[in-house]
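What follows is a set of structures to go through.
Rule-based calculations on the coordinates, nothing more; no lab input. Just so we're clear, the structure is a prediction, and the values are computed from it rather than from any experiment. Cβ atoms are built from the backbone, for glycine too; each structure is taken alone.
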Structure 1
Amino acid sequence: MEKNIEGLVAELAKHCLDKKIKLATAESCTGGMLASALVSLPGSSNWYDGGVVSYSNEMKESLLNVPLAVIEKEGAVSKVVAELMAEGVLQHCHADIAVAITGIAGPGGGTTEKPVGTVWFAWAHRNGEVHAEIKCFQGDRTQIREQAVINAIEYIHL
């Protein structure tokens, strides 16, 4: 059964409003798809602070304070970069929780170690907690990006 992004966003909105949580996003491979899904719901400004789309490594460095040396050593699609992206966006907003997504949506760019569909997620909390996870999604570019958005939304209201 396909998950309905609009329904998940509505559930997330209720969760954020009930808990008095504001959310921010830092996206790479999803290119703003998560932010777009969140603001499609009327009233989202009550629980969504905003986001950064940092597709290039240079944008990750300049907007989210991810050192290029870390990106060069670990790769843009890595646990540490996702964590730093989430922490970085929190430095520029008034949110309580930030979600970061970085991955390989394809069709090219994959390697044996990091195949197409590899996506790292990180959730940073204002209190300093950071959680990260890796997923490997199947499908075409659009399907991989949609699955990444769904995963990011579902984790927040756990």
Structure 2
Amino acid sequence: MEESRAHTLMRDLLGVSDEPLSRNQFDPGHFTVGAFVLAEAHILMVHHRRLDVWLEPGGHIDAEDDTLEGAAERELLEETGVTARLVDHGIFDLDVHAIPAAKGEPPHSHFNVGYLFTAEMVEPIAAPEVRAAAWAPLAGIAEFTQDRAILRAAAKMQLL
């Protein structure tokens, strides 16, 4: 989805939901976070077990998270074991994507707020919740995944 459209939908969600960060907010969905991690012209990816697709590390916001950036950093560490530095405190990418029904949850949307990090290119350790974690070359990212949000983020990273 275009970032400007995602921005509008996120603003609308804030206007209609009392708990937009709650993973139990299904209509239309809830906010999530993503960690776009750059190292030596590579982007860190995880193979999402449930969706069967390569994505940036990320996930749900916990009540204990003080900030969205902190939630993204926590998810990154939990899913890959990689420690990274936040590039700045601004939002790097916005995306809204559909999540199919599963595990007793109805279909809903994730309103994903992505942050940019840098890290040393250390070997990631995939957590049980993901199938794999790997560094993908920015220049060949389209051979790794066709996810539009990842392709958009990788194009922005190549401009840095």
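By the measure FRET efficiency 1/(1 + (r/R0)^6) of positions 24 and 40 (r between Cβ atoms, R0 = 35 Å, to 0.05), tell me the structure among 1, 2 with the highest figure. Walk me through the intermediate numbers first.
On the way: 1: 1.00; 2: 0.35.
Evaluating FRET efficiency 1/(1 + (r/R0)^6) of positions 24 and 40 (r between Cβ atoms, R0 = 35 Å, to 0.05) on every structure, the highest lands on 1.
Going by relative contact order in percent (Cα under 8 Å, 6 or more apart), which of structures 1, 2 comes out largest?
Values: 1: 24; 2: 29.
Top value of relative contact order in percent (Cα under 8 Å, 6 or more apart), among 1, 2, belongs to structure 2.
Determine which structure produced the value 5.8 for mean projected area of the Cα convex hull in nm², for residues 56-143 alone, calculated from the coordinates; the candidates are 1, 2.
Details: 1: 5.8; 2: 7.0.
Checking each candidate, the match is 1.
With distance in nm of label points 7 Å out along Cα→Cβ at positions 32 and 72 computed per structure, which member of 1, 2 shows the largest figure? Present the calculation step by step, with values, prior to reporting the outcome.
Values: 1: 3.0; 2: 1.5.
With respect to distance in nm of label points 7 Å out along Cα→Cβ at positions 32 and 72, the highest-scoring structure among 1, 2 is 1.
Name the one structure among 1, 2 that helix-only ellipticity at 222 nm (-39500 (n - 2.57) for each DSSP H run of 4 or more, over all residues; to 500) of -12500 was derived from. Before the final figure, lay out each step's value.
Values: 1: -12500; 2: -8000.
Only structure 1 yields this read-out.
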